[in-house]
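So, here's a batch of structures to check.
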Structure P
Amino acid sequence: MKRHEAREVAFIIIFEKSFQDDTPVDLLIDSAAESEFFEVNQFVTRTVKSVFDNLDDIDATIEKYLIGWSRDRISRVARAVLRLGVYEILFSDVPDGVAINEAVEITKKYSEQKEASYINGVLGSVARSKQA
């Protein structure tokens, strides 16, 4: 499986968690792995677990850069993509540009262009602040 595909599976599990807040992350990962629709590899598992292990910091970062919006007002797709993107920018070795581009591409696939532009702006701000 290519990294892009694995990242998309991670996004789907992160998105699914927004509907099943009380369900443990490990159970969601296991369910996805048992499904005929998804391939879950080590990258997917590590990424999803790391997002939720760092969720407070990730959500605080998202809130900081949502100009004029609150985290609860954005769509579940945007929230899941931002969580994945912020995780990759702040907590992984993925280059910032790759993390942002992948997040925008996932947003374009699962949402609309307007939201993709917003995601690009928020993640760009996060990446710039990291370098400051």
Structure Q
Amino acid sequence: MEFDLYISFLSFFFTALALVIVFLYLYAIVTPYDDYQLIFEGNNIAAALGFGGAIIGVSIPLYSALVHSVSYYDFAIWGAIAILIQLIFAFIFTRLGGKYSFKTKISEGVVPVGILMAFLSISIGLLNAGSMSY
């Protein structure tokens, strides 16, 4: 009986981890700049802050889905929805043009814009999670 609990824990945990990894891959595709190049090669703090905020932002609704789901499949579906919402948010905000261009400012390493992107991602994640509280 207890062995089933461990298997259940492992399946939920590794699925959540896989969803975060999928999100990391898709987020880098959705943003119009190369997050990994900016962070690992360019030492761009603004990009690292925005990317870190995106990770926290998606983890919050994934947590909510874990807590509120009634089954493994329910969790997987809500986890996918959480990722989709966060990606849509990132796609829209990183495409804003003009003087409020996240693409330009983050690529240039403007730290306050990276912080704003992080906080926006986290706030969307909180709203996303709260909407899953059924």
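Quick look at the values:
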quantity	calculated
Structure from which -24000 was derived, helix-only ellipticity at 222 nm (-39500 (n - 2.57) for each DSSP H run of 4 or more, over all residues; to 500), options P, Q	P
Ranking P, Q by FRET efficiency 1/(1 + (r/R0)^6) of positions 80 and 112 (r between Cβ atoms, R0 = 35 Å, to 0.05), the structure that comes out highest	P
Parent structure of the calculated result 1.00, given that FRET efficiency 1/(1 + (r/R0)^6) of positions 16 and 104 (r between Cβ atoms, R0 = 41 Å, to 0.05) is the read-out and P, Q the choices	P
For FRET efficiency 1/(1 + (r/R0)^6) of positions 24 and 64 (r between Cβ atoms, R0 = 25 Å, to 0.05) computed as 0.35, the structure of P, Q it came from	P
Of the structures P, Q, the one that 13, 41, 28, 14, 4, 1 was derived from, the read-out being P(r) over Cα pairs in 10 Å bins from 0, in percent	Q
Entry that produces 27, 20, 16 once Cα extents along the principal axes in Å, for residues 8-55 alone is calculated, selected from P, Q	P
Test item: relative contact order in percent (Cα under 8 Å, 6 or more apart) calculated as 23, pick one of P, Q	P
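FYI, it's all coordinate maths here, none of it is from the lab. All values derive from a computational prediction rather than experimental measurement. Cβ atoms are built from the backbone, for glycine too; each structure is taken alone.
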